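Visitor: Next up, some structures in structure tokens.
Nothing in this text is a laboratory measurement; each read-out follows from the coordinates by a stated rule. This is a predicted model, so every value here is computed, not measured. Cβ atoms are built from the backbone, for glycine too; each structure is taken alone.
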Structure P
Amino acid sequence: MSQNFSRRYFFYGSLLAGAIPSRGFGSTPSLAAAGYKSTNEKLNIASIGAGGKASSDIDGCKMENIVALCDVDDKQAAAKYKQYPDAPKFKDFRRMLDAKGKDIDACIVTIPDFMHATAAIACMERGKHVYVQKPLVHTVAEARLMLETAQKYKVATQMGNQGYSNEGTRQAAEIVWSGQLGNVTEVHAWTDRPWWPQGLTSIPAPDAVPATLDWNLWQGSAEKRPYTSGGAGYPNKYGNFYQPFNWRGFFDFGCGAIGDMACHILGAPNLALRLGAPTSVECVMKEGASTFMYPKKSIVRFDFPARGNMPALKLFWHDGMTASPKIDGVPEGELLGDLPSIPRPARKPGEPVPPPAPRSGFVGSVFNWNTFQAARSPEAKAPDPNGSLFIGDKGMMTTGTYGEQTRLIPAVEKMENYRFPEPLLTRSPGHYQDWIRACKGGDSACSNFNVAVPFVEWMLLGVISLRVDGKLEWDAEKGVFSNNKDANKFLKPPFKVG
């Protein structure tokens, strides 16, 4: 934290009271020395998951020692297995931890949502630091247990919502705390997900399990079911009926579009507006309902009470979007969320390759007036609709998917000579480096479980609202819906014996 905090505190006024997280964003960790290494000594990292997103998570930690890999599908893991030929390979993470536990300092957990808690808790109970992909867990009860376990075993943690490390996310918070938007009473966030199938009403006939896949291990603690590839005509580019990617749309395995993207897009609102527990949540629109999958499209409303000097807030989550939502007060033609991409000019034969654009020195794309002007040109390619909008009584602000390109709107009028507020939050070295630093005894990672669990918990209430009609009143202290007993059954996982 800057030594100028006291001076800036008085400048920003009482709006900032309580805004700086007590844990995370550069605060001193309360973790005991549980096997920490020197900053010059490499961590021994294992990964539960090796294909798909796990592959890029492993790449994010490749400066350390990758000492063991685990995946239930040899085909999906093949590329990473080839990249690390000397690392022992496993299909069952329990066997990996038993066999190689003494050689492992930290674990990446990047597998389907419903098995995150089971795997991560097994690691933490053995004193292993954990990096767990968003949305961290499948249910509220698991979220709370994850936090309790991390605190008990004093391990360094990080959720894989990389936008929390982005410069633009911090800029968004500092703009809000400066009072420039006034009282923010409404937020909209939107995504083009799901890209994968949702809202299906029937399951194809069973067929043979691929030889590379251990289907029983893949199902983990979920209700057992026959494998199906979906058949020869299955119309989706993301693989077979369940895996490697389409599990996201199933109640039993994933958290739908909220689980995939809300941890990213709502990161800036969660930080800037100090969102704790909502008082209620309701799915106010859905299309394509199903008995076993999330809908094809939905709008979910969360209501948050006043927080310190911040007023009550209504927050709307829109998914299945083909364009940014139309919101009252936003000028016609305003670019919201992610900016259009700028095509590279064609090079003539023999013309030298232009030098790369200068980097900002920060994590994530930050607002640049010339880039913004180029994005408004007719040649610019429209982005997929993802982003957020803050609405205050003095102004509005929009951010991109991961907190990039944070800007006031209308941007044409407000951003040409705009100077962002003086930094109050520490800046990140990168999301993986942030966790690795914490594992070695440095500052707590910015999305450590003290920060991530309360964030995930309220998003998971939105996931439940997709399955239960009507407004759900949330009692955060008791951890139950006070007006709907049927909804409470979705707060815990249906663990099976064996």
Structure Q
Amino acid sequence: MNPTHSILHAALEIGLAASPSLSPVLHRLVGRITFGGNRYEWDLAKTLGYDGYLDYHLAYASIPDDALARSLSKLTTLNSSPIDMFMMMEKQGDDRPVVEFITATLSRSAYSKRQLYQRMVEFWSDHFNIFLGKDTQELLKPLDDRNVIRKHALGRFPELLHASARSGAMLMYLDNVSNHVAAPNQNYARELMELYTLGPGHYTQYDIEEVARCFTGWNVDRNEKSKHFGVFRFEPHMHDYGVKNVLGHRIPSGNGVEDGERVLEILTSDPKLAPLTGRFIGQKLVEFFWGEDPPAELVEQVAKVYVQTKGAIKPMVRASLGRPWLERARPKLKRPYHLMMSAIRALPSEIEAPEALADVLRVMGHLPFHWVAPDGYPTEAAYWGGHLLSRWSFGAWFVDQNSIVRIDDALFDGALTPQAFLDRIDASFFGGTLPSRERDALNAYLARDPKDPAIRRETVGLALASPAFQWY
């Protein structure tokens, strides 16, 4: 471990910097690359500065994450193979694999020190969305999460795309297992170009048909007695060995699995098409970090980084978060999952009933891996703004429940003046940025009885429902 990391973490863990005072752009950076700021992250950002803080999180493998590792070690099925999970779930009626998969996802988002990495896992999980409720995805998606999304989240996009194309979960989800020379299935071919690489408008129906032919035979071992159950398998008898023409490239006859691999290479590395893929990925990255309707110049800058680095993801993320650009960014509405995680992260806490927490996310419309369509959960504020009741009531629920997420709310106990109590809310949930208008509204509610524990808790709930916490 880097000695600088060790010294820095030791200092922050014992609270040497108790009251962060960040510039607006640095506070925004913390909000954009984490699932929610807290004293730890605000202190870290203040210590390292804008570029240092961003570089620190990009070098995620050097960030100690021991507490999370100890917590996840209690989940015994996270590294299970699909066949082992099949035996547990289908033969023994034990649903621990899917429960622990969701539990691990919640825990990583809420408690990992590698927050930018976790946000990129979220980004790619939406980009290569797979609905957990389809077919055998409860067995296959955990493997996809481990070997595709998490392995390549901050690596290189071409390698990520290749891994996804061979994922048993993806091949089952988009029906490529039924892509046969005698009856080609075009689902994966279409989404490969429209959702994963080029974007709409840069291919024809003919291209879809030819790409589908290239991926005939790309299949999954579905033998329930095989140790390779759920793993990619090429079926030669299903493949179309004829000549194909893909996006202006002639793919000669006689090849097998290489046809699909050639398509992936064309989409990610061809001099004419790589800029399109870079622009499509860049647009989504910038919208994820910067916000809706981003400057065209910023998108082009990220697209150029894609071409120059041959799809390296870290430089693209760094370009998306350039300080001059982020200074011009507008507030973003937190999606429900982000809203929940930011509340959990604000105070010392522990998720004690992950299944119940997942049920709350289901009601809010944002349980991970439960978006049915292949395009992933929406990012637009217009979509999530239509789910207002659950958003507004979340804060009241969060401070009243005491068995799903255990919260250390000692900060709000004791003989505090109204001013001191509001100061603590501001410091814990807003990093000292609570607008005066919203602070005045909270103060007016608290004035009913500043010493009443119920009024105090309701005031905290109102703070979580405020625009200052809902937007970041």
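Visitor: Using distance in nm of label points 7 Å out along Cα→Cβ at positions 72 and 368, single out the structure from P, Q with the greatest value.
Guide: On the way: P: 4.4; Q: 0.9.
Checked P, Q; max of distance in nm of label points 7 Å out along Cα→Cβ at positions 72 and 368 sits with P.
Visitor: With distance in nm of label points 7 Å out along Cα→Cβ at positions 184 and 328 coming out at 4.3, pick the structure among P, Q it was computed from.
Guide: Numbers: P: 2.1; Q: 4.3.
Computed on structure Q.
Visitor: Computing Cα Rg over 2.2 N^0.38 Å for each of P, Q, which one ends up highest? Present the calculation step by step, with values, prior to reporting the outcome.
Guide: Working: P: 0.97; Q: 1.04.
When Cα Rg over 2.2 N^0.38 Å is computed for each of P, Q, structure Q gives the biggest number.
Visitor: Tell me which of P, Q gives -15500 when you compute helix-only ellipticity at 222 nm (-39500 (n - 2.57) for each DSSP H run of 4 or more, over all residues; to 500). Walk me through the numbers before you get to the answer.
Guide: Working: P: -6500; Q: -15500.
Matching structure: Q.
Visitor: Let me ask something else. Assign the value 0.65, calculated as FRET efficiency 1/(1 + (r/R0)^6) of positions 80 and 160 (r between Cβ atoms, R0 = 25 Å, to 0.05), to the correct structure from P, Q. The partial results should precede the final answer.
Guide: Working: P: 0.90; Q: 0.65.
Attributed to the structure labelled Q.
Visitor: If relative contact order in percent (Cα under 8 Å, 6 or more apart) comes out at 16 when worked out from the coordinates, which of P, Q was used? Don't jump to the answer; show the numbers that get you there.
Guide: Details: P: 23; Q: 16.
Derived from the structure labelled Q.
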